[in-house]
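In what follows, structures are represented as C-alpha cells.
Any read-out appearing in this document is the output of simple, stated calculations on the displayed coordinates, not a laboratory observation. Just so you know, these numbers come straight off a predicted model, no measurement behind them.
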Structure P
Amino acid sequence: MSDKARVQGVVTSDRMEKSVVVAVGRQVRHPLYGKIQRRTSTFLVHNEGNEAKVGDLVEIVEGRPMSRRKRWVVTRIVRRAVDLKAREAEASLAAKGEPTGGAS
C-alpha cells in the first residue's frame with residue numbers, strides 16, 4: 001500500500017495549462033490561548049486534461065516532483081462548483097417572468 005498523503009481542497013485558480021491551485025484548510029489550536037484558528041495552505045497541483053475548474057472540491061495526492069513547486073496530482077473531483085453565471089441567468093429569467101411583488 002501507498003503511504004502518500006491524500007487531502008481535499010477547493011480549486012482557487014485554473015489559469016495554467018495542466019495545473020491548478022488548490023487551497024486546503026485545516027484547524028489548529030493556538031499554543032498559548034487555546035483558540036481554534038483556521039489555517040489555509042495552497043498547493044500547485046497537476047491537472048491532466050484540465051478537468052478541474054475554479055470552485056470544484058477535489059482530492060489530491062502526493063506525487064513525484066513535476067516542477068519547482070508542483071508535487072501534487074488531482075485524483076478525482078469530489079464535487080463540481082455551481083456555475084455562478086448560469087445561476088444569475090436563471091434568476092434573471094425567473095425575475096422577468098414573474099411580477100416583482102408588492103402592491104400595484
Structure Q
Amino acid sequence: MTIAAPELVEAESEVFAELAAIEAEVDRLVERYAQVAPIVREELAARRKVLKSRASSPEIKQELQIVEDHIAKLDRELQSQLVTVEVFWSAVRFGGLGLLVGWGLKTWLG
C-alpha cells in the first residue's frame with residue numbers, strides 16, 4: 001500500500017502541528033517551573049528563619065513540616081509532568097518521524 005504525496009504531506013503537517021503544540025506545552029511547563037522554584041525556595045528559607053528566631057514550639061515545627069512536605073510534593077508533581085512530556089516527545093520524534101521518512105522513501109522509490 002502506498003501513500004499518495006498529498007496524504008503524506010497532510011499527515012506530516014498534522015504531526016508537525018502536534019509536535020509544535022507539545023513543544024509549546026513543554027516550554028510553558030519549564031517557564032512555570034522557573035517561576036515557581038525560586039519563590040518556593042525563598043518562602044521555605046523565610047519560614048526556616050522565622051522558626052529559628054522564635055521559640056521552637058512543637059506546633060510550629062509540625063506546621064513547618066507540613067508545609068515542607070506539601071512543597072516537596074508539588075515539586076515532584078511538576079517534575080513528573082516534565083518527564084512525561086519529554087518521554088512522549090522523544091517517542092514521537094524518533095518513532096513518528098521515522099515512519100514518515102520510511103513512507104516517504106517507499107513512495108519516492110516506488
Structure R
Amino acid sequence: MALKIRLSRIGTKHKPIYRVVVAEERSRRDGDATEILGTYTPEAKGNTLQIKLDRVDYWFSKGARPTDTMHALIKKERRRQAAVATAAPVSAAPAPATPAPAAPATT
C-alpha cells in the first residue's frame with residue numbers, strides 16, 4: 001500500500017479549490033482519502049494554502065510520498081511559517097502604565 005500526499009479537487013468549474021489529502025497511490029484523484037491535511041485555493045490572494053505540517057511530518061514518517069506539486073507547496077508553506085516565526089517579536093514587554101492625574105484637593 002503506497003501512500004501519496006496529493007491534491008483532490010472540490011471546487012466548481014473555473015473556481016478550483018483543492019483538499020490536501022493522504023490517499024493510496026492507485027485510488028482516483030477525487031476518491032476516498034485516508035486523511036485530509038488542509039486546503040489549497042490557487043486563485044485567492046494572500047495565504048492560499050492551509051495545511052497541518054505536523055500531520056504531513058507524521059505521514060512522511062509512515063512512508064507517504066508527496067507528488068511534485070505537493071512537494072513544492074509544502075516547501076513554500078514551511079518557508080512562510082519560518083518567516084512568520086522570525087518576524088514575530090520574541091517577547092514584547094508591556095508598556096508601563098502611566099499614573100492617573102491626581103485630583104485637585106479642595107479645603
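One table, with the values for the structure above:
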quantity: Structure from which 1.34 was derived, Rg/Rh (Cα atoms, Kirkwood Rh), options P, Q, R; calculated: Q
quantity: Computed -4500 for helix-only ellipticity at 222 nm (-39500 (n - 2.57) for each DSSP H run of 4 or more, over all residues; to 500) - originating structure among P, Q, R; calculated: P
